[in-house]
Structure 1
Amino acid sequence: MHSFAIPLRRMTAALFSGLVLAQAGTALADVSPLSIRGNQLLAGGQPASFAGNSLFWSNTGWGGEKYYNAEVVGWLKGDWKSRLVRVAMGVDDPGGYLHDPAGNKARVKAVVDAAIANNMYVIIDWHSHHAEDYRAQAVAFFEEMARTYGKNPHVIYEIYNEPLNVSWSGTLKPYAQAVVDGIRAIDPDNLIVVGTPNWSQDVDVASRDPLAGTNIAYTLHFYAGTHGQALRDKAQTALNNGVALFVTEWGSVDASGDGAVAQAQTWAWVDFMKTRGISHANWALNDKAEGASALVPGASAQGSWSAGQLTPSGALARQIISSWPGVPCASPPAPGQRCGP
């Protein structure tokens, strides 16, 4: 995998051509099997990328769990034109899977089943910062998910949300390989996304020592108010080293989850992802009173949101998702430049 490399200009042209086909083609308008070739995500054998939403932590009592239902998923597909939804299943924090397995698993299944019914991709995310401490539980959980959903091309396994500052080769890679092996013994081909060190930013480090196996991508997270060109450079290094990236979480605000929308950096990231065929999910479909929330406090838990119920970051995310992939910006984009179909 890591030996694959093509010149960026050729890669960009080929990817964009493929993205247009993926959106226009009848078969790829629905859900096609995902695979990885070099640093590209393929859908039905053609380069493609998809945009959608990440739900907030599923933890019991945290407030975001009320959006884990079929009505919300259907509204995201119909109104936002979302092609994917991410299930952020909390693990070791209070109210998470280890504390309330039945409640959290029921929420996961409600969203996964709704995504399949709506012909969307769905990411099942082990949403932890300490997953290496719960390896046996992660293996068992993903084995269960593979047995339940592994025959559905809709399902993507995200086996670690955001590791902290721990060794890739010494700690994270052995954890990931164990979980990957557990999934692959049951599901040989659905996409697996692997978290990377330092809040899923050190994709360049992981790219130098990739996992064994096929159809594996590496997690990149960014918050535009905090992360700019330096992180895009790390991402480009990983792509140049031949691994595929998947932005399973991004925000237009600060890494704290709060603050104002950083317009220029958000559009710079949009251009970066478009021209490289990187799929992404916006954080977060929730009504918590913070900048990253897509919804204002008290917004309906069944969808049907008016424009007035979207926060500034939510309105921007809807614009980006509903026009994905559209046309890339000029590179570099002008400050605040909008890109669309």
Structure 2
Amino acid sequence: MPDPAVLLGAPTDDEREELEDLLDRAREASADVPAALDLARTVGTQLPTPGSGRTAHLWSALASVAAVDLTVARTLEPHLDALAILEQAGRDAGPGAWGVFAAEGPGEPLRAEPDGDAHLLHGRKHWCSLGGVLDRALVSAWVGDERRLFAVDLTQPGASAVPGTWVARGLADVDSGPIDFSGATAYAVGAPGWYLERPGFAWGGIGVAAVWFGGAVGLARRMLRAAGSRPPDQVALVHLGAVDAGLHAAATVLARAAHDVDAGLLAGADGWRAALRTREVVALAAEDVLTRAAHALGPGPLATDDDHARRVADLGLYLRQWHAERDQAALGQELLRHGARGW
């Protein structure tokens, strides 16, 4: 029997049916990027955006897909994030699969120069997940000393994915190498600085944590199946108990964050602080699941179970979107700056 949806709230009957349908589609698209892109194009407008009153359902969908396959989740999550950003900006997304390329890499940053009612992009943008196969993307670039977000059609001649740069063993099919822009036409989305200042920036970061959570749930389910195949010893029970408690804590903070987003409580500094807290709780729980799964299961599944080995590698890389001690320091700085501890 297939594993059930991962729930971060109490879904309605319609929502539960929607999640089960999404899971069936995610299983069919497993480890298949073109199929995952088709799934994103299909379900993108069917799922809610964060802050719309159904944030728990959105994050349950992301976690449920991630528990099935992280390649599919890694394809779906930025597409949904892009749709939410465009909705906040009052822009129509139109057809196609979207990405969000807003990380800064080494060297000279991507530049944008005005060109009538548009801008022209020049330079290299790093960390462009699936940039070679997506239809469109939201890309951050610098206009003078100001950072701004742009919508760009990736199929035009002025946008070229750089081949041969993605050597990752985790998320191996989600090529996240750079894109070179040479006069690509782009259109501004929001005012300078708007992308980082809007409330949805923090909410999107929590959505990523929901995917980490789902990936960890997938590993925990593998541990549970192993324990059910033969009588577990005390050490196996210790690992199962610890994993259960850690995942319960992660689910609790995600559910609380979803409630607070919909209640209008996570804007400004409150939203950024909640994102840092939630991402840390979830990331630490997921890292613990990775360690305990390795100890409990031993080398066998890593060597002979393709799904398990891929999930371990995928989750290990995906979790590096959490900046660990640097994010902890950022949270500490937030407490000193705003003095709103909540404890």
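Each reported figure results from applying straightforward, stated rules to the coordinates on display, with no laboratory input. As the structure is a prediction and not an experimental result, all values here were calculated from the model. Cβ atoms are built from the backbone, for glycine too; each structure is taken alone.
Of note:
- Structure (1, 2) behind the derived value 3.3 of distance in nm of label points 7 Å out along Cα→Cβ at positions 281 and 313: 2
- Structures compared: 1, 2; top value of FRET efficiency 1/(1 + (r/R0)^6) of positions 57 and 233 (r between Cβ atoms, R0 = 35 Å, to 0.05), i.e. the largest, recorded for 1.
- In this comparison of 1, 2, the computed figure 28.2 for mean count of other Cβ atoms within 10 Å over residues 209-216 is attributed to 2.
- Of structures 1, 2, the largest value of Rg/Rh (Cα atoms, Kirkwood Rh) belongs to 2.
- Highest-scoring label, criterion being mean count of other Cβ atoms within 10 Å over residues 153-160, among 1, 2: 1
- Which entry (1, 2) yields the derived value -18000 for helix-only ellipticity at 222 nm (-39500 (n - 2.57) for each DSSP H run of 4 or more, over all residues; to 500): 2
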